1. 5.2 is what came out when distance in nm of label points 7 Å out along Cα→Cβ at positions 53 and 277 was calculated for one structure; which of I, II is it?
2. To test your reading of the models, identify which of I, II gives 22.1, 76 for Rg and Dmax of the Cα atoms in Å when calculated.
Structure I
Amino acid sequence: MQCKRIIVPTTKISTRLDVYLHSELPELSRTTIQKLINSGHITVNGRVVKPTHTPRAGEVIEISIPEPEPATAKPEPIPLEVLYEDEWIVIINKPPGLVVHPCPGHTSHTLVNALLHMCAGQLSGIGGVERPGIVHRLDKDTSGCLIVAKTDQAHIALTEMFANRCLAKIYHAIVCGSVDRDLGMISAPIGRHPVHRKCMAVREDIGREAHTSFRILERLNSTTLLELQPHTGRTHQIRVHMKHIGHPVFGDKVYGAKQTNQVIRETGVIPPRFMLHAYQITFTHPITGQTIDVVADRPADFEEVINKLRNTS
């Protein structure tokens, strides 16, 4: 258990406790601080308070940071393609069909199981026992670039970078129909679907700001191959935005089942999954300051669908 003690200075503070502590302890993300407050690991004058508490001069803030629990997921020798690795981070090319972390229905054969075997205990513990090293995620059927933190320092820094949109991500997708513009920007707020709570939707009422730019790479039969760049990080952002403009991702049974079935009828091509691939990620290394620019080649199943769509009439 790591313990810290802060005495609030006499200067007037007009901010919340979690914001104040984040400024005093930048090595901890604000989300981590909020979790510590809510779990009683941060007290003010010996009392448990809320993250919204306003610190007052002379108050004693005590922070107890528990050691990460040992991971309960078991290491499994699942082969992974490593695109980049150093002592702080590893970037892998996630294959399609691989769930990122254990969850109900997927307690084994996940990316976490593979990472525990590959990294032999060298993963950040901040994500908890089921998500060691996991900073962001890709859907089960999405392939491509995924960053994993090997140290807590890297995990905290990467979490902040994702929150502040300091990484550039490029995706390739096959979408249904012929997109009429060669390039464009989709700006539509995204929020939880009002009926289907596991899904997202464009919500003008409660949605959060979301922007995705795109350009056409190739026009295929009944479909279009796109390069997309999300400028915000909303759940299912690309899938929801493409549905919004009438060109859902080919093979997306959640957001584009009707259009996918139409393409199948027109071309005879059946997608093995929804055709979305995290092609490239570029960012400044959180520890060394080096520019990291990594590309994951499109997997064989993706290329096979492209070739079939080229050759159908």
Structure II
Amino acid sequence: MPVRSETFNVERSLPGERLDAFLRQKFSTASRSAMQRLIEQGHVTINGKTAKATHSPRAGEVVHIEWPEARTAEAKPQDIPLDILHEDAALIVLNKPPGIVVHPAAGHDDNTLVNALLHHCAGELSGIGGVARPGIVHRLDKDTSGCLVVAKNDETHIALSAQFAGRTVEKLYLAIVCGVMARDEGNIRAAIARHPTHRKRMAVRDEDEGRAAHTGYRVLERLREATLIEAHLHTGRTHQIRVHFQHLNHPVAGDDTYGQRQTKRLTELTNYTPPRVLLHAHKLAFTHPRTGKKVSFIAPMPEDFEDALRFLRTDVPGVG
């Protein structure tokens, strides 16, 4: 049942402007993605008919919005093994395995890292992230493995969040990308925004439409129809590495969202089928909030990543 609803008239026609963008400007506390979800779920009508996000508002149209009741997912403790790289009174650094979601969300109420952390820490985690995301300072995608830092208290959470926002955290990833890259190293500077038609995807967009994003990379080893690279995240946009390497036409192997065609071609040429997106958060370095000292953590490659390298290796020497 909706908590409230509201109706208003469009004052002037806006040719070329999408309904979701128009509503985002009118209701500044809601994100554009939230408005898109409302429209997709049928909570927005125009002149009594279900609206589409791509509709351009016209003068005199009657827009009706029903705001559904907010439902908060509250994580419950679960006894799930954790691969802990470091733990002290302020924080935990984990080696996240591939295939596990970081925190509860729609469709993932349990068996997440947060469920495991609540059990391990007996509920002693930072509350800033809310009941669904206690302790979570940053995230890794479900398929991505590697280093993840978790705050045990609010003071640590605030300090770490400031470092992430200030871009002083060093984040190095390993990835196996499709195709043999020609350049030994480079920098990808390309703005990223939500894909205009696929809500769950991101895309490289013009600077005035997206958020600035910068990924540095160097080739570690050229493989059979693939390349092992080290990527340095200077910014932290959603799906940044995956989107940037798709932009270079070298998507991460196993990425059906951004490189399904290239991954299929890799399999055809090598007979190797990636089990997941082959992306690993290899190194995380930051200033410890309690000691003020720089700390650095390395997450060893998971078995499936090493298996991929063994299968795809050639006699071409590594680079760099």
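Just so it is clear, none of the values below were taken in a lab; they were calculated from the coordinates. What you see is a predicted model; the values in this text were computed from it and never measured. Cβ atoms are built from the backbone, for glycine too; each structure is taken alone.
1. I
2. The read-out was computed on structure I.
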